[in-house]
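Each in structure tokens, the structures are laid out below.
We did not get these values from a lab; they are worked out from the coordinates using the rules stated. Small disclaimer: the values here were computed from a predicted structure and weren't measured. Cβ atoms are built from the backbone, for glycine too; each structure is taken alone.
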Structure I
Amino acid sequence: MTIENMLRRAGEARAAAPPVGHDAYLMFVKAVRDRMNERWERILDCNARDLNRARDHGLPEPFIQRLRLTDRQKTALECACTSIERDLPRDQTTALIHGDDGIRCRKVLRPLGVILMIFEARAEIALRAAAMCAATGNAVLLRGGSEISQTISAVGDLLETALADAGLPQGLLSIVNSTDRAQLRELLRRDDAIDVIIPRGSPSLIEHCRTVSRIPLIASGGGVNHVYVHRSADPHTAARLVLDAKLRDSAACTAVEMVLVDEQMVEPFLAALAETPGTGSLTLRVPENLTVPDALRGKIDQIPLSEQDNGREFLNPTLAVHPVPDADAAIVHINQHGSGHTEGVLAMDPTVSEDFARRVDAATVVINGSLLLNDAPSMGLGTALAISTARLHVRGPVTLTALYTHSWIVDGTGTARPA
């Protein structure tokens, strides 16, 4: 299918879709869950072929693991469907206001329109994102990386069947099979037919979309995230929470990359790190003049910290440790080198943590917890398809509500505006 035909099909499907609150959207989400259970083994088989091809091409194992689908992700997708069912609006009217001279105004939800979703690796994003977009009445064009082409094809078949089950227009979903960069450039220029771009991937992908396209973006700025450990923090708690934010998924956008530690806290923090399970898989980048305890040095790989590590997203089990004199220095460093995604503070002194939260400029600030708490379900926000670092429309988890805009319906009852 040509780009022109695909965009025409998406626009027509968006126009033909029922209004927000229609039962067909709820039926669609239920069909997605049922069809996923029915076809999961087939999807895993397609995913296994993608993984084998990725290994044959010599792709690094950490990247291959990001392509992998497992039953754990199936459970997460089932929970996402339940969350979407719960959070879908049942009525498109969100406000009713009475103006002057009997004027009545209604604020009604509208879908954003046609969404171009671009992602590079994580296969589960395709299913979750497409389900969220179509369930909110948007038309979505999914473009994945060539590394997961067979997986995406199987997911596309599942979603098209679910749309048919619910009686929704098939054009609400289109899989962009080609990975031709020229085709992507053409899509990025079609501000006449595409309303929003949601890129999920590397900073270079996001910057490319920003540079080439005039279409509004809902995008992450990358995950250059920090944790500041104040001298009032418990060192063992700090070590446990830092390791959770680094090792659970070191390539996640919420993973910590650098720990800023009060100078008088460095020694107890590193000693606690040596006693915390999992430390042995770390590579630590520390200043050359910093003495690492023997108990820790024997477990880790150690590399000198350099200026180039400031603002760096490692995407692997590498953790930078940077001593700072106080909270002011930590905040200055974060606001200069962070990506505005997720920042954390560990402190028993509430004055310090609240001052940190007020002054650090990030989409989410986590106080006395793992950075992985920047997660829509954990925050009680439902399911999300990304974490935005933008300032307009949505910042933080991109939940269902971010996939709507609104219109005002004004009933003038024959009233002209006064002179």
Structure II
Amino acid sequence: MRPSFSRTVAAVMAVALLALGTGPAQAAFPPQWSAKLDTLFAAAYGQTIGRHTIAERDGTTYVSTGDIDAEWLRDASATMRPYIAEARTNRGVARLLRGVLERQARSILIDPYANAFWPTYQVAERKFEVDSLLYPIWFATDYYQQTGDATIFTPTVRRAFARALATLRTEQYHATRSHYTNPQLARGGRGSAVAYTGMVWTGFRPSDDPVRYHYNIPVNMFAVVVLRDLSTLARTAFHDGRMSAQAWGMSTEIQRGIEQNGTLNLAPFGRIYAYEVDGLGHANVMDDANVPSLLSIPYFGYLPNNNSLYLATRRFVLSDRNPYFYRGTYAEGEGSPHTPPGYVWPLALCVQALTALDPAEVARVFGYIAAADVGDHRLHESFNDNWPEQYTRQDFAWPNALYTELVFATRSAD
């Protein structure tokens, strides 16, 4: 580890240690729960940046997903997002975060259809997931808004954002314009049939699993938000009116497609959002723990958490009607077809707390998170709701990073 990077990690650790003693809802929990939650926070905030990031000699920052030594564009953005506030006063952190986006931009320019890359910049997975192009833009927007540092928008970054925009436009017209195939998809790798809706076609979910229908509703909602962010960036930071207009126009087309094709009536919940549709009348009614998800709609800003359509969808998601909602002895929450039945994802627990209206629900979810710590002070990919010692992924950075977001959000709300 280089000396400057060591000092950066030490400064972040100091922030984590100073935060102890003002952890999440200490008065609301038994002492053993508060101690667990504080320890989880210190480990998550302090260790994630030190264990999962490498300041490379080319000036970029490589962010490993954890026990798989590859960088997922989505995971890298989400993992580093909690440190943006620190970048306002810590030049080392700011430099590290600028390096994160620069590396992502280089990766997108290598292959905009790839979702993960090895440390050598070689493609690790070529699963086209729309959110993999969106997360770096979301990350950059947040960084710029909080720091005012426009140096993050290098020529490479601007070219990558233009490439991402062009790729999204192509995949709005997948059937007639796209050349992307993947052997895991139907019809010779091109995917099942779809009708044009204005939404963007995707081959894989944020879980890296193949979709059932190719218009993923929460992913397209995320696209609406991020493309509007890009429109603002293009106008105010890039001074590129053409890109600004293109991004805004595409966001409008996608939103229209969502609202015209992405809802259905489901008793007893009423009108709710589907998880996936094909524009031909078919809908997949479920949710998945990975973000973007239906549960996370307010988290990324498509709708507020008191919106009636979101609340109806949320009631479905957190019910037994969602085939990937589980209830056990130690926890209840969302899982995923990516992991065994009965395994709850801490990622989804964090999202549930971040989007809840009821403080009692937030406190209950913190209890489930405390139960997920089996002594290693890490949040794993998923855990058995009846036996937390059974879990998947020994080291998974994303849920730990999101937990720090939850703690900071809870503290700021107090």
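Brief remarks on what is shown
- Answer label among I, II for the case where Cα extents along the principal axes in Å, calculated from the coordinates, equals 58, 53, 36: II
- For 15.3, 47 (Rg and Dmax of the Cα atoms in Å, for residues 114-257 alone, calculated) the corresponding structure among I, II: II
- Structure from which 39, 29, 26 was derived, Cα extents along the principal axes in Å, for residues 242-361 alone, options I, II: I
- Of the structures I, II, the one that -13000 was derived from, the read-out being helix-only ellipticity at 222 nm (-39500 (n - 2.57) for each DSSP H run of 4 or more, over all residues; to 500): I
- Source structure (of I, II) for mean count of other Cβ atoms within 10 Å over residues 66-73, computed value 16.1: I
- Value 3.6, calculated as distance in nm of label points 7 Å out along Cα→Cβ at positions 250 and 378, assigned to which of I, II: II
- For the structures shown (I, II), mean count of other Cβ atoms within 10 Å over residues 34-41 is largest in II.
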